[in-house]
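Taken together, the values in this text are just the output of simple stated rules run on the coordinates, not laboratory data. On a predicted model such as this, the values are computed, not experimentally measured, just so you know. Cβ atoms are built from the backbone, for glycine too; each structure is taken alone.
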Structure 1
Amino acid sequence: MQTIFALATARGKAGVAVVRVSGPDALAIGRHLVGVVPEPGRFVLRRICNASGEILDRGLVLFFKAPASFTGEDVLELQLHGSVAVVKAVEDAIRDTGLARLAEPGEFTQRALLNDTLDLTQVEGLGSLIEAETEAQRKLAQTVFSGGLSEKTEDWRSLLVRAASLLEASIDFVDEDVPVDVVPEVYQLVEELLGELQEEIEGTVVAERVRDGFEVAILGAPNAGKSTLLNALAGRDIAITSEVAGTTRDVIEARLDVAGMPVTFLDTAGIRDTDDVVEKIGVDRAVSRALAADLRILLVTDDWVDTAELSDKIDFRYRAKVDLVGGVGISGLSGAGLPELIEDVANVLTERMATIRTAITARQRGGMQRASTALLATREVLNSSGELELAAEHIRTALRALDSVIGRVDVETLLGEIFSRFCIGK
């Protein structure tokens, strides 16, 4: 593959900038720029020069020998002073060698995938880690990037390989060393895997919310103090507040970090019957967004009337404007009850996060759902017709589905399992 290079750190002024070169000519490029390249695993301070011998900078030079690098290729890293001019001069010097081209977006990670230093799940985890804004997002992404889902998927594959080898042995290699009835063990393996897959599938829904942000809708009658509460939560004026009922016509959002979790609070239009066409659209949008949200907070006032759509969907009810009416509840104006509201929201969302396992994306969920569907079909066959050939085909389908999650499965694995377990061909 052609050697590529790019700035690995953000562009602009900085203390340090890192330029990365990856590919078969990385070492040769290093020799052009710095002369003697350090041994793999070591770093040295070198003068970095262009083809004319002009000193461009003094920086640290590191070399990683394939396959012991991020991309699985020879990799040269130049740690430079973070000057825009220095970075441009070094990039020009690399380009002038004629040995490398500028990398495409994500190409270093793509090569890591092609060279098996990362699998598909780790690539997705890396992408999520780069985009993480909250502690919950960081922890979730780090779990996947560290190989948590890869390891778990390998465990699942080993169970499927065991089940497939039992069935294949019974079908094709009938002798005294093969168990007479493999169905009970295969059934147990299928049941075990189905349970684990279902837990992961359910957890991905919450994991996606951690990545994209939970939504909490603030509901109430007109002039219940919803916009004032949103402004108080955000710490700035986001929504227009007025004593005139019906000021909020559309959904207004404020994204906050709540106990390390990304949470978007939604200020919605006051819910009431109205003949105003525009206000009615706002009320309909409020109900729609509230039903789609993860949590719903109701600010209770004397004029609030429970609606059939929302009455059993409300998660928290707080007395509104307690700075005026007294008692226990919420006031965006005085700040009363805000810490308790935040704590209530954090506790519920933390409980939901406990359902997250290691899968985090819709793609990963899709692969596991296909595997689960195939295993349900396997169980149905084992319970009814008992046709081992059909059951074995369903298990192969499940294996291919898991292959779509991490990108690896092969026939040799099945044969190796059969020979090692049943001494076939002795």
Structure 2
Amino acid sequence: MRLFYLFLLFCSIVFGYKIQSIDAKVKISGKEKYVKHTIILIVDAHKQMRFSYPLNEEAEIIPLLFSIKDKRYQVYLKNKRVYFNIPNLNRGQKLEITIYYKTLNNQQFLQTQHLFIPHFKNPFEAKVSVEVDKDWEIFSHNAFLKGQKYTWQGKIDTKDFSDYLWLSLREANFKINVNNYVYSTHNISRINFMIPKYFKDSGLKIKKISFNATPQAKIIQNTNNTMVAFRDIKARDFKVEMTAEISSTLSESQKQYQNLDPKNFLGTQKKYLELLSKEIIAKSKEPSYIALAKWLHSRIKYDESYMGKHMSSEQILTRGVGVCEHYAQVYADMLNSLNIPAVFITGVGFNPFKRAFEYHAWNLVYIDSAWIPIDVTWGLFDGILPVSHIFFYVGYQPLLMYETYEVNISSTHSETKQEIKFIPK
């Protein structure tokens, strides 16, 4: 009998409340994030209650205020969860609880921020509002919002509210180094390097760009590529380095990609893709290019083991796996099947989870007389990509192609390395 009464007391302490509403306000700058949750709950306990609230943060939490309006209490933060022990309560009493804290940012040009409100035993109304510093802009996977404000309002029932925001600087400068190497088991006298024309047609502001070759070579800038010709060298190691300083912005897409003629990017129309695309679009209320992008994003599973494996769009869809180049390839083919111009872009993107730049592919889609950038792989469909998406060149092709004369190509080995550094203002 005593155990039974202890069990009832435990229930009254731990579960003795009903959440009425939660209002979450978030302010984000380049250095800090401030979070304030205001929780209204109705007491359903006798004399005392224990209330806990999770803080779903990856960064260190710096408490600013944990309080209950007009009430004495005990509070502590443990394992990123706030615990309140609240005595002297009456049933039906309304409590206003404030949880206010900050985290420090060390993300220089692309932030990832998780918005989170837990569910409780009863449904309740919730609101989440986010404001960011004037130098930043929001990208939301779930709401496809952009700008400097984000708002969500609704009822939380049996599932947590969760959204992942990306924040990009509006403008950033980068220094880019791409090193191309060729090694051979034999001396080579004559070898040609063919390197794509970096940043051509991208709309990026190029502050400086140069090529250097070791040993010395003749460097020729053609319309669509850079040719490096080594002659009478008799060497086994060859290196061509591209160095550039660029400025990347979130400017309006109408002002970019002006040299890309949509007539040149229609591709070959495929009937089976046309039928599939029309079927997907018919089930969606969104614009065709977004409906197809969302469908592909969920349909294909990202698998790094497919890096560098070339497949037809039909093979990619059948297998349901691939990497960024496969997402971009199928997306372009599906749009082309509907007579919508689409461009395959090769470049680099900063992966916020790996904390590093990596080679990447995305698309430009010609809609309403303007090119709109879409990243199907990363689920960015709103027409603006982060400044850390750096356009290298149009199409899918190797970063380096080369030809030798007196030495068989099988006796050579090539390697390409890139390094990208953010240049703070």
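A few points about this structure:
- For log10 I(q)/I(0) by the Debye sum over Cα atoms at q = 0.07, 0.11 Å⁻¹ computed as -0.48, -0.94, the structure of 1, 2 it came from: 2
- Identity of the structure behind 4.8 (criterion: distance in nm of label points 7 Å out along Cα→Cβ at positions 89 and 169, calculated), options 1, 2: 2
- Structure (1, 2) behind the derived value 0.05 of FRET efficiency 1/(1 + (r/R0)^6) of positions 225 and 377 (r between Cβ atoms, R0 = 30 Å, to 0.05): 1
- Origin of the derived value 1.0 (distance in nm of label points 7 Å out along Cα→Cβ at positions 209 and 393; candidates 1, 2): 2
- Structure from which 1.6 was derived, distance in nm of label points 7 Å out along Cα→Cβ at positions 329 and 401, options 1, 2: 2
- Label whose coordinates, when helix-only ellipticity at 222 nm (-39500 (n - 2.57) for each DSSP H run of 4 or more, over all residues; to 500) is calculated, return -16000 (choices 1, 2): 1
- Comparing distance in nm of label points 7 Å out along Cα→Cβ at positions 25 and 313 across structures 1, 2, the highest value is found for 1.
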